[in-house]
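Student: See the structures that follow.
Every number here is computed from the coordinates shown, using simple stated rules; none is lab data. The structure displayed is predicted, hence computed values, not measured ones.
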Structure P
Amino acid sequence: MPLMANCCLSKCLNMYSTNLSTSLLPFLSKMSPITLGEMDGIRLMNRIDTKYVCTQAVLEKVLEDARQYYLVLENCGSRIADYNTLYYDTETYRMYLDHHNQRLTRNKVRTRTYLSSDDTYLEIKRKNNRGRTKKKRIPIRTEEFYSFASNSSAEEFLKSRTEFSVAELSPSTRTSFSRITLVNKAKTERLTIDTNLQFENLRNGRKSELGDCVIIELKQNGWCHSEIKEILLNRRVHPMRVSKYCIGTALTCPQIKKSRFIGKIRTIEKLINNSLLER
């Protein structure tokens, strides 16, 4: 059943997508914690990102396999954090299309609120022509989540790191998700696991979600040995180049160019439908 045109699937997903991440708590409780302060000391200066997509059922097995090698971030007593992220783009979706058209050097501009603390940031992710990703951010007021146009510091930050001006950008796609963060005990890599992924296109009001599909992102300081890569491979989870912004926009914007993302969307559809059948 296609994700891009289904009401029935959305109704089915709502039966179990509300709080999927809480069922992961028994697996996370077996891991030793790391604090946010300890995490701040981990600098991935030459960062390489690798992404994977799987179902929560597979993730549970991955967490069981990984517990002896990884620490789980615990902040204010919680091992799962809720995020609200809003991606900005030009009227013609320039940043989305740069990714779709495989431009090597590209940007993503977003505001992000960490719901546990209400801290809000303006963030810029830039990928260079060597596949390296750098993220920079500055704090902004929570009420500037939907518009930072009146913030002169944000305007200067944007100008200094992208070719875009504040006037060119407007809210595009909002994503919300629950995140688990793992760090290997050698502290050479970080793993983020996003569940409960939901999308809303603020330009047309359309919504979509990924059911119990999970997006895993491995962030490494250059190419090095990784236990989680071996664990994922053993569980038949293979790397997939996927962007939450691009998938969310492709799913909620019917008229937009999306030919390069169709294969990824079909793979996600298959995972969701198989998961529904298993339940």
Structure Q
Amino acid sequence: MQFGKYFIDLSQPQVMGILNVTPDSFSDGGKHTNVSQALAHALRMIDEGATFIDIGGESTRPGAPDVSLQEELDRTIPVIEAVAKNTACVISIDTSKSEVMRQAIIAGADIINDVRALQEPGAIEVLAQYAEVAICLMHMQGQPRTMQANPQYTDVINDIQQFFIERISECENAGITRDKIILDPGFGFGKTLAHNYHILKYIDEFKMMGCEVLAGLSRKSMIGNLLGRDVDQRLAGSIAGALIAAQKGAKIIRVHDVTETADALNVWRACEQGITNEQ
């Protein structure tokens, strides 16, 4: 699949490393808030096995406050420029704001990762101007500040599929081709614990829509609440979820813990494909 100037073979799952340049993200807020820290972490994740680096300047955790346009630009654009200058990785910008999307693409972003699925003003028009840039459409019921207030579905898989059908249609009508679209069912975004594990069980259903699938459940409350684990104790559960998603066809696995996830995926790949005696 083409991501900006890079072609990435998605016949096997690839790891997307999370780089939050925010003070308040649920897992790693405040750790990478200047450019040198952020670049060092990006380089480390690439060395550990990340194909993609996903840069975010606004927390979307439940209850998160909004961030102004200028603040989000100030947080993300210098980091994108630094990562683009110093690496050959695929850069993703995690944003819903059309102007952040535009400036991020100019700075070197190859993917727009939008939790609001290009529904904010001007977003779809910006993407339509850059045919080489990929878009990840995520499903979210409600908005981050309120999304976990009693989420309800008639049929969670079918309801999310219907949402994606509508968003893909809007994209195609704007000139964004289906081969540039990735789907993220949005673990933890307006879903109960039961919804999240039902989605994980049937995540392969979204492959049938003709787009690649991204799975992002690293360190989330669906792990913590199931196992009774704090954020810094969710590694094993996160790896288990990543493996299940990969086995069911997700091709981009978005994670905080790159080394451990890449190792787990490589062991699974060796089992599936076999290895030569020389290895």
Structure R
Amino acid sequence: MGKVIAVTNQKGGVGKTTTSVNLSACLAYEGKKTLLIDCDPQSNATSGLGYDRGDYSLSVYDCLIDPKKTDDAVIKTKYSNLYVLPSSSDLSAAEIELAFEDNRETFLKRVTDKLKKEFDYIIIDAPPALGMITINVMTACDSVLIPIQCEYYALEGLSQLIGTVRKIKKSYNKNIEIEGVLGTMYDGRTNLSIQVLDEVKKFFPDLVYKSIIPRNIKLSEAPSFGMPVIYFDKSCKGTHAYLDLTQEILKKEQLLQLQILINQKKQKQLLRKYGVMLITKME
């Protein structure tokens, strides 16, 4: 069963789509069958993989309306292990259309539940606003990855978003967790970038990734060529940063799965121990 990670921030211009595209590409590069779902009506994640609106007939909007169309809507990219469920401007209408539907916050979950069996990872690029689509994204995901630009207002926006995640956890998705906080557009030459990251680590010490995404020309140029940075320039700092992030996420997941196995083993041992004691007492 695949893991669904939503890349989201209510603030735009923080490297959300850049992270969605390049994390997906790096997970695929590491051998994980990965699907990128573009839930932003601007469709930047879709074009970041080289697809224009005329290249496909079905989008995530069609899947929300009719989940049976999901298999036909998913596109296998030219990159090994990497797939995309594209977006379109039609998705803007879904904000209004879903508002009048029953269980309106679960429409995307119907789509991801269908796809989780087929992929190791599903990365969702969420819109930069808290609307019905974003609520659907958070209801459908297992965890939230939060990119923050290393700037003055980052901490305030982060606090608001974590508050939103807590509300979603309480109302719609009890299993949602914070996957991590990612510093983006980092410039080590400026005191501000350093201070912002230090401040975020102070308030959220267990959530901040060691990997930091720097300001990088190749990282900025890659989308205009419709390519993830790892295929645009494998040796640039942006590529190395996203590969480091990918390794952090994979190692974290390995540790989590190991802990689950240990806990299951302990439970079986306790069951055997106290089960025998209970039977003895009954006799």
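Student: Here helix-only ellipticity at 222 nm (-39500 (n - 2.57) for each DSSP H run of 4 or more, over all residues; to 500) has been calculated and equals -12500, so which of P, Q, R was it run on? Before the final figure, lay out each step's value.
Tutor: Numbers: P: -8000; Q: -12500; R: -15000.
For helix-only ellipticity at 222 nm (-39500 (n - 2.57) for each DSSP H run of 4 or more, over all residues; to 500), the value -12500 is produced by structure Q.
Student: To which of P, Q, R does the computed value 12.7 (Kirkwood radius over Cα pairs in Å, for residues 179-242 alone) belong?
Tutor: On the way: P: 13.7; Q: 12.3; R: 12.7.
Structure R accounts for this read-out.
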